[in-house]
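No value in this document is a laboratory result; all are computed from the given coordinates. This structure is a prediction, so every number in the text was calculated from the model and none was measured. Cβ atoms are built from the backbone, for glycine too; each structure is taken alone.
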Structure P
Amino acid sequence: MTLADWLKREGKTVVALAKELGRDPSFITRVKNGDAMPSIEVAAEIQRITGGEVTAIDHVFTAQARAAERGAAPVEGAAA
């Protein structure tokens with residue numbers, strides 16, 4: 001599941017999640033949109049907060065899809 005889908009389903013805002021993670025909302029927005037990759041620590045916290053519904057690998061797939069939309073090279077280490 002993507003972070004965007006989880007936030008929408010749960011009715012949670014990026015600002016609320018960012019506060020829970022102790023991160024800047026702009027960074028969480030970039031992660032949600034696939035424009036940034038979280039550190040393994042942040043990905044693990046997101047996985048914990050979402051009850052395992054958003055996993056670290058989900059961020060890779062989101063970033064991969066975003067890169068494809070932009071016609072950019074695939075995310076390093078991501079499966080095509």
Structure Q
Amino acid sequence: MKYDSVKVFLETMCEYNTVKINQVFTAEDGQSLSVRCLPNTTTFEITHSFTQEIVQNDSTEETAQYIISFLSSYDMSKSS
């Protein structure tokens with residue numbers, strides 16, 4: 001998945017932050033991130049499925065990079 005595609009999607013999520021949109025990004029190993037824009041804000045809440053760790057971030061760019069890094073970590077560990 002491309003960084004720009006994820007960034008545009010996140011920007012769209014925040015444009016519609018008055019409705020409950022939740023997006024799940026799943027890596028090939030089955031682990032996933034659940035991402036939503038908190039109501040009436042531009043703050044992203046990211047929940048890791050395996051650890052249930054919740055991270056909040058106000059930056060669309062940083063959130064997109066976090067998602068891309070998560071998704072690519074599976075590919076990098078597989079090729080080792």
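With helix-only ellipticity at 222 nm (-39500 (n - 2.57) for each DSSP H run of 4 or more, over all residues; to 500) coming out at -13500, pick the structure among P, Q it was computed from.
Structure Q accounts for this read-out.
Compute distance in nm of label points 7 Å out along Cα→Cβ at positions 16 and 48 for each of P, Q and report the one that scores greatest.
With respect to distance in nm of label points 7 Å out along Cα→Cβ at positions 16 and 48, the highest-scoring structure among P, Q is Q.
When semi-axes √(5λ) of the Cα gyration tensor in Å is computed for each of P, Q, which one produces 21, 13, 12?
Structure P accounts for this read-out.
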